[in-house]
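Q: Quick heads-up: structures coming right below.
What follows is calculated from the coordinates using simple rules that are stated; it is not laboratory data. Quick caveat, the model's predicted, so the values are computed rather than measured. Cβ atoms are built from the backbone, for glycine too; each structure is taken alone.
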Structure P
């Protein structure tokens, strides 16, 4: 499954996870999560796989998460 850094951010927001929490979930530092979200680091395949596995993401579930993000206008949280 393809996953962008922007989608990664939106997933984190919908699940209401901190950068520390998602870092622990993906086995990376919160600083690395911050760099991914700011665009200074690429979203690695390993981090993508961990997130997909841990959250049991499917293309359908991802589409719903992104719809929830847009529906609830979470952007400023």
Structure Q
């Protein structure tokens, strides 16, 4: 995942911030980097367990990490 992915995530966050879905004070670029890092971290942890747990839990790992992040940046009406 090159830096482009972080920029793509940042654009999505910026759009969400502009529409009121995310808090006004979030920095789209920083959140974009965090989203990229979450994806890379989940892939790393999943890959490291692949020999022990061949069917892995990549989807669950990503979902839990994203839920944690999004619950922190979502605007509360």
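Q: With distance in nm of label points 7 Å out along Cα→Cβ at positions 17 and 33 coming out at 0.7, pick the structure among P, Q it was computed from.
A: P
Q: Tell me which of P, Q gives 13.3 when you compute Kirkwood radius over Cα pairs in Å.
A: It was calculated from structure Q.
Q: One of P, Q was used to calculate helix-only ellipticity at 222 nm (-39500 (n - 2.57) for each DSSP H run of 4 or more, over all residues; to 500), giving -19500; which?
A: Among P, Q, the structure yielding -19500 for helix-only ellipticity at 222 nm (-39500 (n - 2.57) for each DSSP H run of 4 or more, over all residues; to 500) is P.
Q: Who wins on relative contact order in percent (Cα under 8 Å, 6 or more apart) among P, Q, i.e. which is largest?
A: Comparing P, Q, the top value of relative contact order in percent (Cα under 8 Å, 6 or more apart) belongs to P.
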